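Following this line, the structures themselves.
Just so you know, all these numbers are worked out from the coordinates, no wet-lab data involved. Treat the numbers as computed from the prediction; the structure is a model and nothing was measured.
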Structure 1
Amino acid sequence: MRKGKDIESIPPGTEGNPTRATPCFIEILDQGEVKIYESSDVFVKLDLKGKELKGHFIIWRDDPDLNLWKWQRERVSP
């Protein structure tokens, strides 16, 4: 990518877009640091320290066969 300067198109069948016919577009919305605490095929727990996105998040998917992920900000007790 050109470091988020523009929306970038990734052609089908190439690295980053393994689909056969669906175009893919990537746009960087934020930049910063991430600390991953837990990661599996269906669950991720992490901290984001970006310019816009900050906090502790959990990301999961209900069906391991679908690439549909849900995001939720998680409160951290002091």
Structure 2
Amino acid sequence: MNQATTDKLFSLIHKEIGRDPAEIDADKPIRDQIALDSMQFVSLAARIELALDIELPLSVMEATTLKEFLGEINKTLQQRAS
């Protein structure tokens, strides 16, 4: 994932959850660090799909850490580029 895409993702995450993603430990469960309910998670995924013109797999909903979430997005972007 290039820096421009990462910056766009972090901006969307910041807008949705009201917290800078750089302050979130990427290896710890997201829900332990911030108050993020299921609807907010779905809303965030939908915003990312629209912003990046991609369709995320349902497996993105199983991501528990920021690292896993970003990995699913990156995998989808790589598949689209192929």
Structure 3
Amino acid sequence: MPLEKQQVERLLSSVAATLEEEIGCDDCLTGMAEFAEAQLVGQELSAALKRVEAHIAVCPECAEEYGVLVDVLGSASEIES
């Protein structure tokens, strides 16, 4: 069964975004809270956090987890203000 154009484009986009040093979902989830906090305060990202960022960009499941975490952190900071 041939792939649809959209599927091919997504696949090529993922391949193009591949880094020499990739992390998996487990490592991404381990560093996700630190990454989210760094993003929220505008802190420069370390090499490890850049790998978390790259993984979130290509993994829909981790991107969804990250979105939920950012929402929670944003809500928490609103309550503190």
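If helix-only ellipticity at 222 nm (-39500 (n - 2.57) for each DSSP H run of 4 or more, over all residues; to 500) is calculated from each of 1, 2, 3, which structure is the one that comes out at -19000? Attributed to the structure labelled 2. Taking percent of Cα pairs over 19 Å apart as the criterion, the top structure among 1, 2, 3 is 1, with the largest value.
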